[in-house]
Structure 1
Amino acid sequence: MTFRKNISNLFGWNTNRKIIVIESDDWGSIRIRSKEAFHKMTSAGLDLLSSNFTSFDSLESNADLLGLYSVLQNHQDITGRNPVFTPMCIVANPNFEKIKEDNFQNYYYESFIETCKRYPEHDKVHNLWLDGVTKRLFVPELHGREHLNVVRWIKALKLNNEGLKLAFDNESIGVAFFRGESLPEHLAAFHPERKSEIPYFNDILSDAGTMFEKILGYKPRHFIASNSSEPRCLETTLKDIGVKYLTRYKIQKYPLGDGKFETCFNWLGKRNSLGQVYLTRNASFEPSDFNSKNPVQSCLNDIEIAFNWRKPAIISSHRVNYIGFINKENSKNGLNLLDELLMKIIKRWPDCEFMTSVELANLISRN
């Protein structure tokens, strides 16, 4: 594993600066509706306990964001600035009521702001997003319109898939197993089964760009697709809505539809034909992951390898690690470990600099 991580850091843009970026996917999206919904679904046979995402993840609450901001404000880098998250955000969620009224014949959605109004501890979440931008603690970029492949999801609901219907009745998504059987995958928002679906994905992205600007007051500049890669041709639409930077896997399989793929090798600072710059993650901090052992030390090891190869450390750390709406112990554990990680980073590399993804990508573009 260490050999592979060293090799993966060989290529791309170099710097002697000790730059740390924390990218965090899934903010703004629903997952499990509530603690009550969790118990109803598990009692009915849905397997929510095999994954940290279905065990802990939900729409972030006021307390979740305040807790995260409190930890980030505890620390400063060599420039005197706090650590900062680049949350990759969803701007809409399914409108369950309208979909049900239409007997699952069509898909309807609502703004993330409207979703927050229907949750009991979320009335300040939108303002907290804006406050996070002002204080440079939490600077959102785009993850998609909804964290949902609406084509696959509606198709499965029309076919009366029992497991997905049960999750739907509890206003939840992302459940993978029901009574030991796999449910249809439905979270890869821009992954086409058919080539004919791709124009619809362009429309969704255009809509996402408009909604993002309305919610946050600026255009999205950076993007990563939810759960699985999008077709490469969508990069044109992404550029049209303002996206200049894309997070990519180093070896990426772009779906073409109809079971076909295009495989490409990417590296930090690579430019596509449209001039968009690619970022590549090279570190991980996922303390809620059931398979994670000593997540602080593991992340420190990833950072050390990156710095040894004169690369910035771009850390992947999903929202689920900091969510306590369903299980308060999960957010308590995640925030305590994040606090420990930040303290150890600054102690070990006192000249480190915390940047957003866009700040790093701007630096790469200038050089």
Structure 2
Amino acid sequence: MVNIYAVLDSLKGKKIAIDDVVTTYSSKKASHKSAWAFLLANQLRYLGLDVEVLTKSEDIHQYDVWLVALPMEFQGSYNLFGGATDEPAERIKRFLDFNGQIYCLNREMPDVGAFAQSRMKSCSPLWASLDVETLTKKSKETQTIELKLDSKTFVLGDSHSVSVYHPGANISRNDGKTLFGVLKEGMASYIPEGTEHLITYFGNIDVRHHLCRQEKPVEAVKSLVANYFEHLKSLGIQKNTIVKLLPIEFEGRRIPKTGYHKGTPFIGTQRERTQLMEIFNEEVDKLSAIYNMNVIEWPIHWYSADPQYFADTYMEKPGSVHLSREFYQYDFETSEKNVVLKKTINTLF
């Protein structure tokens, strides 16, 4: 693994593409899965690089450098929803044909040859013709770039943290991590040395899956937020910003099985979870004033909106529990504060 600053000079002045080898990214702002690639592009542009996130129709061979960004859900292997057909085979073939520099961002390059070989029993003729040995060799030769910026601002959270990313910051996105879990573990191990501004975004998962399982949910949420602020204070960081929770999602919204816990997409009624969300946010308001910490909040009208309208208008599509990129705190293309949200951030950076 090499740090971005070690190769920065060799990348300047070149046309750089962010793309995956097997799967594709969507240009639609309603795609949460693609948002991570656009965040990475924002970090690279902050360093003065000419970077684009490619979608299915764009040609990787028009670029000098290919930065492989693995899918958000990647856990060691790829999901091929249509099977080992000609379309993903054509994408994989680009990896063999590309003559420019190739790096993998933040993670070790997977063995694409071994993956292709694993699907040979049921595949298209084009897939069957892939040179798996050369794919494996090229995969192993692909270096990893650690995209760690020289920054004093750090964003720490679960999968929702992408929506509050601040341009020029570093970020640790921990999908599925609860506030309860990170407090038990401790945040210190996540936070880079020299951090002066910490932005934390946890708690949506606790409300969706865990707090209604407690004997006394109201007391549990108040205790959780109190522990949250005490823990942040104990870290001794100069500036802390806490993000409020989103409105409770529409119960009829399709949730992928990866978002289930103990076989269910949520626990508790819409009303019960809304009450806990409101208490969580009220406690954040109260304690932030006591502890002199900053708060990022979402538009007030979101909370009074019909849940289905909120989901259809502001959340990722076709389903799940995240915001559409259109409503993130910052626009990743311009690095400007999101004008759609108007004034929703109560802090100066």
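With distance in nm of label points 7 Å out along Cα→Cβ at positions 88 and 328 computed over the structures 1, 2, the top value is the one for 1, the highest of the group. Sorting 1, 2 by mean count of other Cβ atoms within 10 Å over residues 184-191 from high to low puts 1 first, with the largest value. Each of 1, 2 could give semi-axes √(5λ) of the Cα gyration tensor in Å, but the derived value 32, 24, 20 comes from 1. For mean count of other Cβ atoms within 10 Å over residues 72-79, the highest value in the series 1, 2 is held by structure 1. Ranked by mean projected area of the Cα convex hull in nm², for residues 232-287 alone, structures 1, 2 are topped by 2, which has the highest value. From which structure (1, 2) was semi-axes √(5λ) of the Cα gyration tensor in Å, for residues 24-175 alone calculated, if the value obtained is 32, 16, 13? This value belongs to structure 1.
Comparing relative contact order in percent (Cα under 8 Å, 6 or more apart) across 1, 2, which structure shows the greatest value?
Numbers: 1: 27; 2: 16.
That would be structure 1.
Quick check on the output: 0.75 is FRET efficiency 1/(1 + (r/R0)^6) of positions 104 and 128 (r between Cβ atoms, R0 = 41 Å, to 0.05), derived from one of 1, 2. Which one produced it? The structure behind it is 1.
Read-outs: derived from the displayed coordinates by stated rules, not from any lab. Fair warning: this is a prediction, and the values are worked out from it, not measured in the lab. Cβ atoms are built from the backbone, for glycine too; each structure is taken alone.
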